[in-house]
Structure I
Amino acid sequence: MTKDELLENFSYLTDWEEKYSYLIELGNNLPPFNENDKTDENKVQGCMSQVWFTHEKKNNLNYFNATSDALIVKGLEAVLISLINGKTDEEILNLNILEIFKEIGLQDHLSPTRRNGFFSMVERIFSLIKK
């Protein structure tokens, strides 16, 4: 999903209950996460929930998968993955994920702990592609 598609999809939803439901739906549509990948190495630090990311690079393109024990957080992972999967390091680093986060309205509708967790996920993505 492109940034524009994501923003458009969120713009059609009239209230935050619908937007939370959409986030949960996105999270439920993530590919299955291998239980063997739930390791300390793949765990995102700084999240109150349990959050794991895997990363693979093929032909200079980055591919991520993620899971969480919290439905909203899993939806946030799905938003991130939809924006970055299949992109080069440079494309990801040039994507203003935090601005998109604000444009969707997530900045004002998530608890401070979820917001901090989201930022920790973004930092984790950046650290994975810089390896």
Structure II
Amino acid sequence: MKKNIKDYNLDELKQEFIEIGEKPFRAEQVFKWIWQDNSTDFQSMTNLSKELRKKLDEIYIIKNFEILKKQESKDGTKKYLFDILDGGNAIETVLMEYKYGKTLCVSSQIGCKMGCKFCASTGIPFVRSLTSR
């Protein structure tokens, strides 16, 4: 099974690259492509050799959340349902705009144990907390 390259911080990715026989600076290049240039595939990373891009394709994937549903209300509030590519689980994120700025509410769990009356997540059984990656 391929590894999600987004699961590694820069230091971990450098170690991964050493383990696959590559120089650590290559990890820095890939990290920049993913986190600064928003690249979603290795073939677009043109400062890497074709051989390295092929190797990366064989070992890793670049896994991104997919938007399952987007809703926008009249007041400008935007609600997103993301497939987190975790066996059919999804999380919700809401962006609210006010005169003084914006507020972003991001799920930190799949499901919930709290049971708050005002929250739609109450009806979803708790599965797990999300990780930082």
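Laboratory data are not the source of any read-out in this text; all were calculated from the coordinates shown. Since this is a predicted model, take the numbers as computed values, not measurements. Cβ atoms are built from the backbone, for glycine too; each structure is taken alone.
Thinking of I, II, which structure, once relative contact order in percent (Cα under 8 Å, 6 or more apart) is computed, gives back 28? The structure behind it is I. A value of 10.9 for mean projected area of the Cα convex hull in nm², calculated from one of I, II, originates in structure II. Ranked by mean count of other Cβ atoms within 10 Å over residues 20-27, which of I, II sits at the highest value? Biggest value here belongs to I. Which of I, II yields 36, 16, 7 for semi-axes √(5λ) of the Cα gyration tensor in Å, for residues 44-99 alone, as computed? So the calculation was done on II.
Among candidates I, II, the computation of distance in nm of label points 7 Å out along Cα→Cβ at positions 28 and 108 that gave 2.8 used structure I.
Ranked by FRET efficiency 1/(1 + (r/R0)^6) of positions 52 and 76 (r between Cβ atoms, R0 = 35 Å, to 0.05), structures I, II are led by I, which has the greatest value. In terms of FRET efficiency 1/(1 + (r/R0)^6) of positions 12 and 60 (r between Cβ atoms, R0 = 41 Å, to 0.05), the structure with the greatest value among I, II is II. Structures I, II were shown, and FRET efficiency 1/(1 + (r/R0)^6) of positions 36 and 116 (r between Cβ atoms, R0 = 30 Å, to 0.05) at 0.60 was computed from I. Among candidates I, II, the computation of helix-only ellipticity at 222 nm (-39500 (n - 2.57) for each DSSP H run of 4 or more, over all residues; to 500) that gave -16500 used structure I.
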